[in-house]
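Every number here is computed from the coordinates shown, using simple stated rules; none is lab data. What you see is a predicted model, and the numbers here were worked out from it, not measured in a lab. Cβ atoms are built from the backbone, for glycine too; each structure is taken alone.
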Structure P
Amino acid sequence: MIKIFYVKNQKGFSLIEMMVVVVILGLIVLGLVTFFTGGTKSWVAGQSQLKAQREARQAIDRMVREIREGNSIGSGSNDTSITINYLASFGKSSVTYSLPGTTTINRNGNPLINNVKILKFSYSDTPSNSSKVHILLEVDVDNDGKPDITLNTDVNLRNYGYKDE
């Protein structure tokens, strides 16, 4: 009589074991991808916020510098525009900043900064009799209707009232 022995193969994995491992690894990879995707989105949003802050700061610094050099303020059509007049010795007659019903501030008709929600100029007196200007600038980076960056500053005209001789 021949004896047959069945020896169980102990050298590999069963199909069920492999499927369980694949499912567990898939869940781990899915979690890592979600984590890194969220981190990347946050980094990109942070970079766009920093870029917008830098551009807003540069725009308001330019406005402050040019207003400070002026000797008088021309009457703007509303509180979202300003015209600064200069002494002839500065080599330029005037500069106009405006927010013409869009989201872009223009300097003499050329775009300066985008995504602006509010640009408001206010004065201690009428524009033509004022030596001080208050600027309010609000920028909406993510276009959700709420300003993400708000900058306020007061500017005194250094050459207020001086006349060219």
Structure Q
Amino acid sequence: MQQTKRISPCLWFDGRAEEAARFYVSVFGDARIVDTLRYGEAGPGPAGTVLTVEFELRGQRFTALNGGPQFIFTPAISLYVECETQDEVDALWNGLLEGGAPQRCGWLTDRFGVSWQIVPRVLAEMLKDPDPQKSQRAMRAMLGMGKLDIAALRSACDG
């Protein structure tokens, strides 16, 4: 028997696992629902209701679990999405923000309480710039933003 070696997040929802998975798949272009597992007669949920939904975003598998109200999401764990362009930042930020709340530094909390970081790839390059003045200007600019703006970050970095 071949063993699958992967680590995938399991996200705990209070009865909204299927809704959340469908929402995430609608926001990301390269995404799909992989499988849905429903309760049978043995329960503990009502037969036919969703227990888990396995979905994939950009090749990464996730499981959405209808676990009940015992646990909620916190920003202590977030989903980090690296973006190549401002258009990609804008599309993901705006899509995930629908019904959620913006945070600082490229973070947002979606309508389900899941924290996301929508970050342009070039930010890391700016923050690692060998010129400490440039990297500090980029850091200060980032700290003042909600949604990250590549042009404004570059402008700050370049002085």
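Listed values, structure above:
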item	result
Structure responsible for 1.07, with Rg/Rh (Cα atoms, Kirkwood Rh) calculated and labels P, Q on offer	Q
With distance in nm of label points 7 Å out along Cα→Cβ at positions 26 and 82 derived as 3.0, matching label from P, Q	Q
Top of P, Q by distance in nm of label points 7 Å out along Cα→Cβ at positions 74 and 114, largest first	P
Answer label among P, Q for the case where distance in nm of label points 7 Å out along Cα→Cβ at positions 66 and 122, calculated from the coordinates, equals 4.5	Q
Comparison of P, Q - label where distance in nm of label points 7 Å out along Cα→Cβ at positions 18 and 146 is highest	P
Answer label among P, Q for the case where helix-only ellipticity at 222 nm (-39500 (n - 2.57) for each DSSP H run of 4 or more, over all residues; to 500), calculated from the coordinates, equals -9500	Q
